[in-house]
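Scrolling down, you'll hit the structures one after another.
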Structure P
Amino acid sequence: MSDQTPIRSIADIHNSPTQLVLEFAGAGSLALYWLHSIAGSSRTILEATDRYASESLADLLGHTPQHFVSQETAEAMSERAFQRAMRLSDGAAYGIGVGCTATIATDRSKRGNHSCWIAVQDRNGVTSYSVTLTKGTRDRAGEEAVVGQLLIRAIATASHLTEDVPIDLVDGETVSTAYTEKPDPIAQLFDGVVHSVTVHPDGQRVANETVQGGLLSGSFNPLHVGHEQLAQAATTMLKTPTLFELPIVNADKPPLTYAEIERRLAQFRWRYPVILSRAPLFGEKAVLFPDCTFVIGYDTALRLIAPRYYGSAMQRDAALANIRKHGGRFLVAGREQNDDFYTLAELAIPTGFQDLFMMLPERAFRIDLSSSEIREQFHN
């Protein structure tokens, strides 16, 4: 271990509650070595990945960045790292995502600057650091050491440590710092600060985004072909896109954990957008997503009109009237039960509410498949 190693700061990091995922490209391996060389790294490091090939970084981000060494790229890396940290820690720890992208001295001459960008994302925002190194002043190991020191400083600062980590800069070199408030939408959803989060196929998460069209709600444990084909059939019939909605709270089950949410979201990545909400009941969904058509199966529709789930027929009718008030409607797909196929035609819709329900014909959709059957096959 050299005199450049910030031993005390690393020990303090390991003694803090911080847990992190590190994504680095171009430089950063020395900082990872330093972190592991001081006892206690297993308390701090959840995962670290060296994205040295450009294709590897593109896989992380979902696209090839316009500039590999830039604030935008470092912040995108830190965001992906933060999401991974939340999954690995289940959101219980103080998790951060760290992204580092750099270009430093190598065995060939480089025309551009030698520089690095480092970003640290937590639940509240992202802090970025940058430094441009004076070319020819250091060899590769020397430049790697500066990047490592800046990385440790960034992690220490995110860990709320007050002692500044020294960095071996030369005259004319400075570290630039910027902070952007960027609350984690899923953490905000847990805290009740926002009512929904739209997770786009590329991983982008947007709080309280307007939702229109069809909405297919489910636990998606797992997402299967029945869900996909039902959404496609609904889209065709409604002539408007049908989105998936995953409630993180359930009327009959414990709330989903952060890790479980991330696991289920992974099924939709690069395929479909999905809406997260805290609304397990259709009456609540209608308020959050006005003028939407809820795509449901026969069994769900049967429960929806059963007075026992409300306390009385009067309370049921009041709930249905509230759904109508907010423009909600239901598209009902048939369901196979006990070797018979049941559709909306077999349901005794309460008087005065027939207009809330539309039938998805059997010819448009029929798959005799359930999530529980798939899970059972998977475990057998």
Structure Q
Amino acid sequence: MNFTGKMLGHVLILLCLALLAITYAIPIPIFIMILIIIFVSSVCIVYLTTPLIIKLAEKLGAMDQPSDRRIHSVPTPRWGGMSVYFGVIIALLIATSFNYVMPNVKAILIASTLILIIGLLDDYRGVPASIKLVSQLAACIIVIADGIHVTFLSQIPGGLYLEWIITVIWIIGITNAINFLDGMDGLVSGLVAGTSIIYFALSALISSQMMAFCAMAILGSTLCFLSYNIKPARIFLGDGGSNFLGFYLATLSVQGGWAKNDPIVSLFIPILVLSVPIYDMTFTTIARIAKGKVNSFRSWIEFTGKDHLHHRLEALGLSRGQVVLAIWFLNVGIGVGAITLFEARTYGGIALLVQALCIYVIFALLEVLGSQKNNQKPL
């Protein structure tokens, strides 16, 4: 019997009921109780709102239509990001009522809201690439103004300004990388769920309650959305959802303090955690430039095609379910390696980074083979 999205939804609801029963029957620390409340509320909100959003998208025409650049065969609602957003926002608002200190959360949520709104408009009627880029820059300014930026160049002259520039490039890059990767049922929602688990583990190591709360909110929301999004998907994240999730993860990754007294290792950790979208964006960009498909920043933003990691793995003969699972496990596997960097020295960080590069070289070779099997020009 195949495991379906509805079965996953039922399992999550039963898990939520069990967790609530535990909090009622057994005295537990307040911090653990808040984590449970965040998870349960995010799951339930997504579970209840997604069917309503499906009907709303169908009524207003916010649908993803089949085309030669799409892999789905029937019109599908595109506003799934709205339900994930509601799950995250409401869960975190509930958490703030317990008077825990959560620095920068307000700025992250305001900036993420801007990203979501522009994405929803793009899913509905289309938004020029220039407007999307300006909105992403504005969102970056909001979080940087609140003190969210990388912190490894503060000791050099002009280091603060360089940190701001790197932060903007990083956040916009990750936001678009995750958006580019959203091309198969359940791929990005499952990948983000796995990444949130890595974030949660890291939050325990760096003793960040804010990181733990934010990771738990996105975990509950994406896991529940996955029950509507795995094949056959009843709704897509759309640009609104994938951009929101990308911005959210990218912003959390620059909260700082990833490693003890080693800024180089601290830099490696978020790179490894988010290495799958980074690799996919890098590989496809190089391939498109080499083939003359992309010759400007605007064309890079606007270009869509079946040349991403998931497309090429499918061309090797893997089913779409197998492709999604392979990328999920790749993401978690590299992410677990990033956790071990917390107390590593610089040499250990470099060794793990080289190991990850070797793994991605193997995937690159497989992608080239997939390109050849799909009658594309070899890279």
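Which of P, Q yields -10500 for helix-only ellipticity at 222 nm (-39500 (n - 2.57) for each DSSP H run of 4 or more, over all residues; to 500), as computed?
The read-out was computed on structure P.
If log10 I(q)/I(0) by the Debye sum over Cα atoms at q = 0.10, 0.12 Å⁻¹ computes to -0.73, -0.90, which of P, Q did it come from?
Label of the source structure: P.
Starting from the value 23.2, 68: which structure in P, Q was Rg and Dmax of the Cα atoms in Å, for residues 107-242 alone calculated from?
P
If you work out mean count of other Cβ atoms within 10 Å over residues 27-34 for P, Q, which one comes out largest?
With respect to mean count of other Cβ atoms within 10 Å over residues 27-34, the highest-scoring structure among P, Q is P.
For structures P, Q, calculate distance in nm of label points 7 Å out along Cα→Cβ at positions 83 and 99 and state which one comes out highest.
Q
Who wins on FRET efficiency 1/(1 + (r/R0)^6) of positions 187 and 331 (r between Cβ atoms, R0 = 25 Å, to 0.05) among P, Q, i.e. which is largest?
Of structures P, Q, the maximum of FRET efficiency 1/(1 + (r/R0)^6) of positions 187 and 331 (r between Cβ atoms, R0 = 25 Å, to 0.05) occurs in Q.
For structures P, Q, calculate relative contact order in percent (Cα under 8 Å, 6 or more apart) and state which one comes out highest.
Q
Where does the value 17.4 come from, among P, Q, when mean count of other Cβ atoms within 10 Å over residues 91-98 is the thing being computed? Don't jump to the answer; show the numbers that get you there.
Details: P: 21.4; Q: 17.4.
Traced to structure Q.
For which of the structures P, Q does the calculation of distance in nm of label points 7 Å out along Cα→Cβ at positions 43 and 131 return 3.9?
For distance in nm of label points 7 Å out along Cα→Cβ at positions 43 and 131, the value 3.9 is produced by structure Q.
The numbers here are math on the coordinates, done by the rules we state, and not lab data. Since the model is a prediction, treat every value here as computed from it, not as a measurement. Cβ atoms are built from the backbone, for glycine too; each structure is taken alone.
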